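See the structures that follow.
Nothing in this text is a laboratory measurement; each read-out follows from the coordinates by a stated rule. This structure is a prediction, so every number in the text was calculated from the model and none was measured.
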Structure P
Amino acid sequence: MSNSINILSTKTLLQSQKQLFFDKKFCVTEKDFIQIKNKDFEVKQINDNLIFSSQNAVESVLKYPELKSKSVFCVGLKTKKILEKNSFKVLVYNEYAADLAEIITSIYNDESFTFFCGNIRRDELPNVLTKNNITFNEITVYETNLKPYKVEHKIDALLFFSPSAVNSFLESNIITNEICFCIGTTTAKALENKAKNIVIASQPSVENVITEVIKYYK
């Protein structure tokens with residue numbers, strides 16, 4: 001279509017997510033700019049409560065059923081749903097790690113925690129826990145590897161779902177006038193001084209990013 005909007009998603013979308021673009025003037029290209037690889041780890045020195053800040057971390061620990069007896073604190077509604085679907089008890093969840101850390105330090109400061117994370121993790125949550133003398137340890141359960149790719153065709157809009165994807169994209173490309181749609185404020189922050197046009201989803205989910213795209217070009 002000559003009038004179509006050219007969109008690049010920096011991760012492969014589910015069929016149900018792509019369906020949201022159907023019947024619209026969108027030409028969607030998908031490319032995984034990061035690769036997630038689970039890591040084996042030993043289930044020892046696990047504290048009374050577990051913290052998950054991503055769905056990837058949950059996927060990495062599902063093969064350790066003995067952890068399901070622990071109470072869980074997590075970031076993100078989808079992370080919560082995956083945990084509960086797999087019989088974990090989610091005690092507290094919040095959409096942002098900094099807010100979850102504040103809840104832990106103000107209400108659960110006498111508890112101990114094990115934080116399951118990736119090799120590239122944000123500092124907000126562990127920094128707040130350390131500053132407030134919360135007992136916790138970290139276990140790296142997955143690796144995020146960048147997969148840069150040079151985009152050769154014209155793009156009107158970019159969809160970003162993590163800071164790592166932003167960094168991977170920028171290794172081989174520059175952003176000029178493209179509209180950047182981000183899943184949340186943390187991802188948007190990675191675009192500071194790199195992009196002029198940034199739209200942040202009202203809720204941090206892939207579907208809400210797509211909704212923002214459709215609304216923007218309506």
Structure Q
Amino acid sequence: MEKRKILIFGNGPSAEVVYRILKKIKRYEFTGFTVDKKYIKKKKIFGYPVFDFKYFLKKFPKKKYDIFISVGYSNMNSNRETIYNKLKKLGYNCPNIFDPSANIPEDLIIGDNNFIMNDVHIHPIVKMGNNNFIWSGSIISHHVKVGNHCWFTSGSSVAGNTKIGNNCFFGLNSSIINNIKIGNKCFIGARSLVSKNLKNKSVVISPPSTKHKLNSEQFTVLIDNKF
């Protein structure tokens with residue numbers, strides 16, 4: 001069986017991690033990385049070329065190449081969302097990348113361009129949209145619904161019957177109790193416990209369920225994380 005050729009859109013830390021997981025998946029032939037020219041800092045990563053995205057569109061036709069978008073959670077994941085929407089409009093296939101050791105049920109309903117890392121546990125009867133990143137050690141419990149363009153940092157846990165909107169961020173070891181509704185663009189800080197429903201753009205940081213006076217977009221500007 002001929003391997004499907006694939007590139008990664010991105011050249012930051014998350015793209016490097018995705019590459020390492022992707023190399024475990026035998027059905028793909030990795031070709032290189034691509035970003036807009038102004039973001040190219042070095043010509044090669046792990047010995048593979050970093051292509052100007054304009055060149056990519058000419059060189060790598062959608063009929064022969066897949067592309068996985070690995071861009072961080074800046075601007076509440078909206079940067080990655082914009083690139084995802086652009087590539088889907090161009091007709092490219094954006095496959096899911098799952099570490100072979102992840103515990104994923106057969107009945108998982110899931111979109112595309114999702115990244116699930118090692119030691120992630122997803123329970124049965126879960127629905128998940130597109131372009132979500134779930135890092136190692138996270139738990140998504142039964143009957144959870146996850147929207148699009150979310151980011152679950154390592155060790156984050158979501159209890160059963162929880163509904164999560166789009167463009168949310170879950171910090172290291174954050175926890176969501178069962179039967180909770182979380183709106184769009186919510187920022188859940190590290191080690192935070194969410195025990196109440198959250199409206200759009202809410203910020204929760206430890207101690208449990210304390211809402212920050214800034215909305216999520218204002219808060220992430222202060223953090224200025226270049227991931």
(message) Of the structures labelled P, Q, one was used to calculate Rg and Dmax of the Cα atoms in Å, giving 17.4, 55. Name it.
(response) Q
(request) Supply the structure label, taken from P, Q, corresponding to relative contact order in percent (Cα under 8 Å, 6 or more apart) with the calculated value 12. (result) Q
(message) Starting from the value 11.9: which structure in P, Q was Kirkwood radius over Cα pairs in Å, for residues 64-119 alone calculated from?
(response) P
(request) Assign the value -4500, calculated as helix-only ellipticity at 222 nm (-39500 (n - 2.57) for each DSSP H run of 4 or more, over all residues; to 500), to the correct structure from P, Q. (result) Q
